[in-house]
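J.: Presented below are the structures under discussion, each in the form of structure tokens.
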Structure P
Amino acid sequence: MSQSVLLRVARKSIEEVLQAENSIDRNALFEQYPILQEPMGSQITLYIGDKVRGRSKSESAVRPLLDDIIYNAKMAAFQDRAFTPLTTSEYLSTSVELIIYSAEGPLSHKDGPIIP
């Protein structure tokens, strides 16, 4: 599974809230990438430029990885108490960093903003 799939899930999670629609097909993702069903912790950090704009981290692996990424992406964007909820215009300028806490150690992936 490529890192782009995981980052796409994180971005789609935020877009679901901004667009008020469900667009993530969990069953299709579970079928295509069975590892997403395994319990793993994750952390999502949002950046605008070099500044943190939101963060959420799972302290332990209590949910399937897919659900954990979705949860943390939404929490980082809309529930981080250090920030106001992310707006659509901010989202377009936001970079997403995803850290997965696997048995082999942390794996980090980051994408750039949609509109640089």
Structure Q
Amino acid sequence: MLPTSHCCPISSPTASSVRAAVDHLAGDLSTTGTKVERHSALLPDQVEAARLLVRPLFSVIAAGYSAETYELARAEENKPDTGEVSLAAERTRGSVRSHRDWPAADSTRIRHRHQ
């Protein structure tokens, strides 16, 4: 797979120097007869991978939140589910997670990693 942009919708495109290096490597591999593809259905969904990593990260970060900030996050999370799947929504969900939520998240990440 040759990256042309980062997986997260809020990030910037991959640097031109990185694209050039990867393109050069792909060209070198192609000249040896290696099949080089730019996309593969065999790779896990990188946006989903980012979401799966953001929740536990923000659970740890939120341990340092003030009580007021934590309550604001809890109030946001307790709003009716709109099906929002943005990284901002995942950060909010992660910031109010309990330790009990971690094993379920770990299982989901492991399944995703083995796709």
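Computed from the coordinates by the stated procedures, all read-outs in this text should not be read as laboratory data. Note that the structure is predicted; figures quoted are calculated from it, not measured.
J.: Output the label of whichever structure in P, Q has the greatest value of percent of Cα pairs over 25 Å apart.
T.: The structure with the largest value is Q.
J.: Also: Out of P, Q, choose the structure whose coordinates give helix-only ellipticity at 222 nm (-39500 (n - 2.57) for each DSSP H run of 4 or more, over all residues; to 500) equal to -11000 when calculated.
T.: It must be structure P, since only it matches.
J.: A further question follows. Quick check on the output: 108 is volume of the Cα convex hull per residue in Å³, for residues 37-100 alone, derived from one of P, Q. Which one produced it?
T.: Checking each candidate, the match is Q.
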